[in-house]
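The structures come next, written out as structure tokens.
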Structure 1
């Protein structure tokens, strides 16, 4: 500890002592109640200090960092708490959240995400079929004008819109194969072009 930090600690200790002394003198007739309130305040301060000290750990658990773009043409995606990898990709200028799904053949958009990027699901022809864990669903093939992931931009990208209910759009192998390398190690997905 530096001498400045020690001085600040001494000052803080004196300040707390003066405030606590005043508080106890004012309430000396109700000492039991005063000690109870002081104990509650001590616990609140300890909780606040613990929260500040652990904030980075809490933040990385609750809100994991989005993908990091490395100068060498790599995209590093941290594994989320639920074990999946998520990417936010701009499609036609709109940010869309995807779960990376190596088991999916195509890029599959939910109806809500399709609407956000300017498609009208009610006007699409759901002529295709896809086998999912929930059975067969109808799909409509579409072409995305532009997909931007960090420094990478792809144009005229083939995708499909799911005709059924789906909670999250899927980033399947038709997009992932655009990368020269896909690695999963140390709780990170690394995509290299």
Structure 2
């Protein structure tokens, strides 16, 4: 692969004329602890929760995958809009997130049960250590936009999170984000 350059809009996260991949509320079934609130919202509208611009990089060792994600503001019940979250298929993979716009949190946990949360705010870079599942949560009132990069051959394991969930949830209580135990964690 030859060197190249791309333009990302630092406010919107959009990448030139490329088309984003989109995740709608209907694609987030099982991700929120309040399935009743999710179903009620779906009866009204199948809202866009987040989208991301990926570059379809070759999945070769030594190459980097990178792009941007945009999580829109909103909640299902008391739980904020978020990404599905994932481990990397090659578990020994780290990732870097750099927040461009908005406010949020990056929830991380490993298979040993260790977890942590880091703030996503403009200018903050968060290092996701190898072996950690990660999910980004928009706790603000505007889109949360961030840039990410990881080894191109790492792949994604969404299935573990779809089956087990995360041990912790970020919910709104008294107008502020609070971390609680996930009552549905398996």
Structure 3
């Protein structure tokens, strides 16, 4: 089955948000880089998606003017088969990624990147609804603690678990990095 890896929003912009956690970044980078290397070794196309929004001012880390809408420094360089810039949560809205996937005969997409419950989950659901088989790799996604409406903290690990639970079996196959790479041979 023709597959491709989609690396969503793994960009410097997040480092400039108050919620950013360097502690959470390290294990994500290890997993993301392993997934990229595994796909590259097997000749699987890797697609980079970056997020841009908000006012075009240098102080907005998600604007072109900031210079931060670029790959995370710790991310291993890779030759992207294609690169898309999105302004919505789903990487499939208004980017042309869907057209690229069809033109290149992709049947399965492997979802990774930042944020687990936001752009990665939304893209996974959207891809599934459009008919692609989706492998979702929580280890190769990153998110951060959030504040509940009552003021309590919703920890990032709980967000990752919840995302995997709601996607599993309905929208995606949940895989760790090794499983996602093994599934490429199937």
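Tell me which structure, out of 1, 2, 3, gives 2.9 once distance in nm of label points 7 Å out along Cα→Cβ at positions 105 and 129 is calculated. That value comes from structure 3. Comparing 1, 2, 3, where is Rg/Rh (Cα atoms, Kirkwood Rh), for residues 33-120 alone highest? Structure 1 comes out on top.
The numbers here are math on the coordinates, done by the rules we state, and not lab data. Predicted model only: the values in this text are computed from it and were never measured. Cβ atoms are built from the backbone, for glycine too; each structure is taken alone.
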